[in-house]
Structure I
Amino acid sequence: MDRTFVMIKPDGVQRGLIGEVVSRFEGKGLKMIGAKLELLPEERVVEQYREHLGKPFFPGLKQYIMSGPCFLMVWEGRDVVPVVRRIVGATDPAEAEPGSIRGDLALDIGRNVIHASDSPESARREIGIHFRPSELVGYTRIDEAVLYE
């Protein structure tokens with residue numbers, strides 16, 4: 001099975017959306033194998049968003065991500081990266097499809113509730129930034145036999 005990294009950003013945590021977000025992934029049949037609520041330290045925020053370091057919006061992004069707790073998760077499932085990206089929706093909530101997390105729960109690109117890895121390579125990198133291997137739990141969901149052929 002494939003793995004991906006998902007983070008509910010401070011606006012999503014502050015708005016009480018953790019349960020709603022988790023419910024959408026669980027309802028799809030994905031398996032959570034790691035989760036934690038924490039205030040992210042600057043060094044991990046910089047590593048997470050390193051591709052944006054020189055961009056003019058980076059200081060505001062860093063301040064925002066560090067402004068409150070984030071809920072970090074690792075999800076597992078077949079083709080989990082594109083599946084999660086469809087559930088999350090377009091980065092800009094104005095372009096996100098109704099039914100997606102951002103389409104239903106966000107209004108502004110700067111407060112779009114959630115981050116999800118955009119490729120299997122990004123997922124591996126981001127999981128490694130935020131989780132030690134010992135923090136991930138392997139198990140079999142009771143319904144896995146009916147979720148996949």
Structure II
Amino acid sequence: MADLRSNFIGIKSPNPFWLASAPPTDKEYNVRRAFQAGWGGVVWKTLGSEGPPVVNVNGPRYGVVHGPDRRVLGINNIELITDRPLEVNLREIKQVKRDYPDRALVISLMVPCDEESWRDILKQIEDTGATGWSSISAAPMA
């Protein structure tokens with residue numbers, strides 16, 4: 001059998017097939033099922049700092065990007081962030097990573113663009129043992 005191991009920017013996984021940050025990667029149950037099915041990694045549904053409850057989009061969750069000739073160039077997922085408590089997500093991430101140490105588990109983050117917010121959440125992220133993190137937005141909070 002072919003060796004499909006992947007090393008992308010220093011993040012190793014048994015294969016290059018990953019699930020993106022989206023509803024299928026929003027909780028422990030779903031990520032475990034993905035890993036049991038053979039996926040090499042996931043980007044956990046976008047987390048944010050604790051605060052007011054998040055209200056996600058109601059209706060279509062995708063936006064289309066058109067070129068000048070109106071051909072579809074891409075599709076945006078506009079459902080941005082989890083509506084589950086940060087503490088619950090962090091606990092589940094820690095358990096999944098403990099049980100699947102060979103799988104890539106990257107956490108998507110969206111927090112206010114200030115040093116204190118990033119310092120606080122990154123301390124919590126490090127404690128999970130996640131493989132890495134990415135930021136989809138760092139917009140200031142109103």
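Laboratory data are not the source of any read-out in this text; all were calculated from the coordinates shown. Note that the structure is a prediction, hence the values are computed from the model and not measured. Cβ atoms are built from the backbone, for glycine too; each structure is taken alone.
From I, II, which structure was Cα extents along the principal axes in Å = 46, 43, 27 calculated on? Only one of I, II returns 46, 43, 27 for Cα extents along the principal axes in Å, namely II. For which of I, II does volume of the Cα convex hull per residue in Å³, for residues 75-130 alone, calculated from the coordinates, equal 83? Source structure for this number: I.
Each of I, II could give Kirkwood radius over Cα pairs in Å, for residues 67-106 alone, but the derived value 11.2 comes from I. Please state which of the structures I, II yields -7500 when helix-only ellipticity at 222 nm (-39500 (n - 2.57) for each DSSP H run of 4 or more, over all residues; to 500) is computed from it. Considering all the candidates, the number was obtained from II. Of structures I, II, the largest value of distance in nm of label points 7 Å out along Cα→Cβ at positions 99 and 123 belongs to II.
Among candidates I, II, the computation of relative contact order in percent (Cα under 8 Å, 6 or more apart) that gave 24 used structure II. Computing mean count of other Cβ atoms within 10 Å over residues 3-10 across structures I, II gives 10.2 for structure II.
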